[in-house]
Structure I
Amino acid sequence: MKATYLASALATLALMLPAAAQAGSADGKVQIKLLATGVLPDGKIASVKSNALGANAATQTAASDNWVPTAAIEYFFSPSISVETICCFTSHHVNGTAGSVAGRNNLIDNIMILPATVTVKAHATGLGAIKPYVGVGPSYFIVLDSKVGPGGTAIGATSANVKSKVGFALQAGVDIAVNDQGLGISLDAKRYWIKPLATFSVGSTEVLRTRHDLDPWVLSAGLAYRF
């Protein structure tokens, strides 16, 4: 379903942009993008904050990958400096990989995240249609939903929660102009550093609290229109 939705969204943009691009410009102040994005987190345990559950020292976890459609909007202050923000929703689960939770899939399920991110970007100039860039900026991973999954229930937890967290991102990519009317192709890679807390409870009693190296790679490719 996700793949069908993403393909449909990209196809729709591809049909709409040629008409819109009559007013576009390869050197316009605003650029919008519609991208296919892979969100590839780590999810390992960085530290254990409380452990009434008795998880052993070898306990380890990993977070699942996801592919989602992403929209981006960018404003150019000059040909070489811009600011960009992205919008997407991504859903993940946490699996046990070692120790007390080895083989326990979906310890935490349906972690719905809005990775609100703003980056300041520096663009290389003088290379014609090929415009590489780098960027850096803050991010706030807003956790909209999380719940205990079958793996968490199997270790005795009745609820689980992941906390929203501030982090930052580094970015690199390239925009390639297709014509002089604003149409282009964009390739982008971001690496986030973000370490949220996860808690497991039995009833109203917290039994395990862990900090995780979520630290995802976010890899995107798609279409751009500048005007």
Structure II
Amino acid sequence: MARNLGQHAQSSPAAAERSALCELMLEVGEGAPTLCGDWDAGDLAAHLVVRENRPDAVIGLVIPPLRGYTARLEQATRERQSFPELVERIRSGPPLFTPLGLPVVKDRANLHEYFIHHEDVRRAQPGWKARELPAETSAALWNVLRLMAPMLLRGIKDTRVTLRTPEGAERSVGRAESTHHVTLTAPAGELLLYLSGRRPVAEVKISGETAGQARLAAASLGM
């Protein structure tokens, strides 16, 4: 499932991931599996449409007891529109009048969402391989990861986690005097997938004391 994103070279990283995800979803079909639990590609498409077009749905994304409200919106959206129609709505991007459509936040708020969900579809298919991302995309993902790391790692206690890329970028989360220390080394995209709960498919090297690695393995990561 390797995919050449050269055709998107003139787009922002977020726009490139959005476009590539749309192409891939149409290629694999509505019923294709994803890494999002029991969601298929159709469920994921409905989720993305609701996320960008229904600001009121955010309440169910951030407040667990209200997830049923968002789930009902997603189900209704999938039932009302065909899969190709949903994909085209995703491709067209969020409306300008919505929070995610504002030019100042559009790329920053959407890059991690579309990169992760692109990989959710790619890596759920047989024969997938990790992509070599454009330098601009890797740098943008690292900037996102630096900001999100404390939230994504909030489930691990008494452990200082250091994130390190092959290019030498580094970000540590946790107190320096923490009892345990562990280091994750990988490209920014792989680190983001790992910290977002895609550990089984993220190609990350983990080093550090055994106790620290055990605490990381047992921790609940992600949003």
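Values computed for the structure shown
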{"item": "Which of I, II yields 1.04 [Cα Rg over 2.2 N^0.38 Å, calculated]", "result": "II"}
{"item": "Which of I, II leads on distance in nm of label points 7 Å out along Cα→Cβ at positions 110 and 134, largest value", "result": "I"}
{"item": "Of the structures I, II, the one that 0.95 was derived from, the read-out being FRET efficiency 1/(1 + (r/R0)^6) of positions 86 and 102 (r between Cβ atoms, R0 = 35 Å, to 0.05)", "result": "II"}
{"item": "Structure (I, II) behind the derived value 19 of relative contact order in percent (Cα under 8 Å, 6 or more apart)", "result": "II"}
{"item": "Parent structure of the calculated result -15500, given that helix-only ellipticity at 222 nm (-39500 (n - 2.57) for each DSSP H run of 4 or more, over all residues; to 500) is the read-out and I, II the choices", "result": "II"}
{"item": "Source structure (of I, II) for Rg and Dmax of the Cα atoms in Å, for residues 94-213 alone, computed value 20.1, 62", "result": "I"}
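Values quoted throughout were computed directly from the atomic coordinates according to the rules given, and no laboratory measurement underlies them. Please read all numbers here as calculations on a predicted model, not as lab measurements. Cβ atoms are built from the backbone, for glycine too; each structure is taken alone.
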